[in-house]
Structure formats: structure tokens, C-alpha cells
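Undergrad: Take a look at the structures below.
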Structure 1
């Protein structure tokens, strides 16, 4: 089992770019994921990331030629061994409620806060993400990794 600092939660935007070569920034994200793999990092995602991946990969605003849902399911099955999936547990829900009380949160920010709640509930310190501005408010709780 990896040490706690070796756990990295991958945000949806990273999973999309790591798995789909037609995405912009695929090459640098893929290279960074491969480097982290060589360093022995343990990759974590959640059900939320899986759902968001399905939405984005099948959406015409994300891909010029969106994947079919069958293609997405096939892709997820192929990469299943690469990730540990953090389930939404009571501990995650309790942490989410605690975080929304502690940090100003509204609307879509709840999704980001839920990722942090999941990370904290599972003892995951690092988040690999492209757009870090939404998570800067949590910098006292998690480390943000970006390109």
C-alpha cells in the first residue's frame, strides 16, 4: 500500500485528458501521469468523477466526435485497474457538510467541495487538476498538483 503522500486524486479534467488522445493537453497530462506512475503514486477517483467523465466524453462541446456511451463504458472497464474508486460513504457526506459550513460554498461549488470531502475522508492529500482556482480555498487541507 502506498504512503499517504503517494495518494493522488485525479479530477475529471485529468482523467479525460489522460484517457482520450483527442483532448487538448493530452500529451502533457499523459506524460505527468506516467511520471507519477514511475514514482509509485496511487491514483484515486470517485463515482462523481466517473459520472462526470461519462457526461463529458459523450458531449459534443467536449469532443468534436463524442464517444458513444458504449465506448465510454468500454474505456472505463479497460482502465479500471489503474484507479482506486473512493465510494461515497457516511464519512464523505459528513465531511461535505462540515466543509460547506467552513468554506463559502454555493451552486456548482458543491461538486468541488464533494471532491475535497472525499479526499479528506480517505486520507488523500494530493489533487491533480488543471483549473486550480476553484480549489485554492482548500489549500490548507490539500495539495494541488497541476501541469
Structure 2
């Protein structure tokens, strides 16, 4: 079944995209939740008129994301943690810790955007990728030092 996305949906695509999905997925999930509408000729015409506005908004958002990427790549976050032998941490530094620290710096980043494969469990310097926008990924420097 063909549907038109009414908002960006990470797994499927962007607002205004016409995509093919299973009929049950569209009827039972996407359409009732307001994520998509059926791709009828009338709905396609309506979205064609909105397309310029959508593209302008996307361009603005991407521009802001690029500025945020530059800002994030100049930052370095330092975490002080207790460590044992061989510089292994007693706890760990997770994507939640990194997102909270960025929010304290007034940089609103959702924890789901921090693409940390597994928690940091040792001392050292790490580069953590952060998805700022679907095509824009910033590398944030995270330093974990021993708490005295």
C-alpha cells in the first residue's frame, strides 16, 4: 500500500515522501497515529503544494544541524569516574550521561541521538558520534579521567 508520510520518521523516510508499506502496517499503525495518509490522487496533490515549504524547512534545519555539528566538534566533555586496576571503571559512561552533560551546557541532544555502541568502561579519550540530523553526524570528544 502506498502512503505519504506526514512527518519525518527515521525508519521510513521524510515528510512528503511516498513510500510502499504493508497494508496492515499502514492501516493499523501509520494512519491512526497520524504518521502517514493514504496516497490517493487528492492527497498527492495536496502534498505537492506543500512540498516547497517542506524543502525550505528541511534546508533550514540542515543548516542549523551543520552549525551544531561544528560546535559539538570543538567541545570536549570530561567525566571523572572511580577506576580500579588496569584503568577499568567501576561504573561506566553511557549515552544518557553524555546527553545529560550536553543538556547542562544548553545543547539539547536526545540520548537516542548519541550513537555509543557500548558504554565506556575504561579511562581515556574517545570520539562519540552524535546524529544531529539524518545525514549529519558530529564526533564529540569524551575524556574519562580518574577521580582522585
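Undergrad: Upon calculation of mean count of other Cβ atoms within 10 Å over residues 94-101 from the atomic coordinates, which of the structures 1, 2 produces 17.8?
TA: Details: 1: 15.2; 2: 17.8.
The correct label is 2.
Undergrad: Assuming 15.0, 41 is Rg and Dmax of the Cα atoms in Å as calculated from a single structure, say which of 1, 2 it is. Mind dumping the intermediate values first?
TA: Values: 1: 15.0, 41; 2: 20.6, 67.
Of the options listed, only 1 reproduces it.
Undergrad: Work out the source of -10500 here, i.e. which of 1, 2 gives that when helix-only ellipticity at 222 nm (-39500 (n - 2.57) for each DSSP H run of 4 or more, over all residues; to 500) is computed.
TA: Comparing all candidates, it corresponds to 2.
Undergrad: Here's a follow-up. Could you figure out which one of 1, 2 the value 1.8 for distance in nm of label points 7 Å out along Cα→Cβ at positions 6 and 110 was computed from? Intermediate values should be presented prior to the final figure.
TA: Numbers: 1: 3.7; 2: 1.8.
Computed on structure 2.
Undergrad: For relative contact order in percent (Cα under 8 Å, 6 or more apart), the calculated result is 29, so let me know which of 1, 2 that is.
TA: Details: 1: 29; 2: 21.
Attributed to the structure labelled 1.
Undergrad: Another question about this same structure. Which structure, out of 1, 2, was Rg/Rh (Cα atoms, Kirkwood Rh), for residues 70-133 alone calculated from, if the result is 1.04? Let's see the in-between values first.
TA: On the way: 1: 1.04; 2: 0.97.
It traces back to 1.
Undergrad: Looking at distance in nm of label points 7 Å out along Cα→Cβ at positions 30 and 86, point out which structure of 1, 2 has the largest value.
TA: Structure 2 gives the largest value of distance in nm of label points 7 Å out along Cα→Cβ at positions 30 and 86 among 1, 2.
Undergrad: By the measure FRET efficiency 1/(1 + (r/R0)^6) of positions 62 and 78 (r between Cβ atoms, R0 = 30 Å, to 0.05), tell me the structure among 1, 2 with the highest figure.
TA: Working: 1: 0.95; 2: 0.50.
Biggest value here belongs to 1.
Bear in mind these aren't lab numbers, they're just calculated from the coordinates by the rules spelled out. Given the structure is predicted, the values throughout are model-derived calculations rather than measurements. Cβ atoms are built from the backbone, for glycine too; each structure is taken alone.
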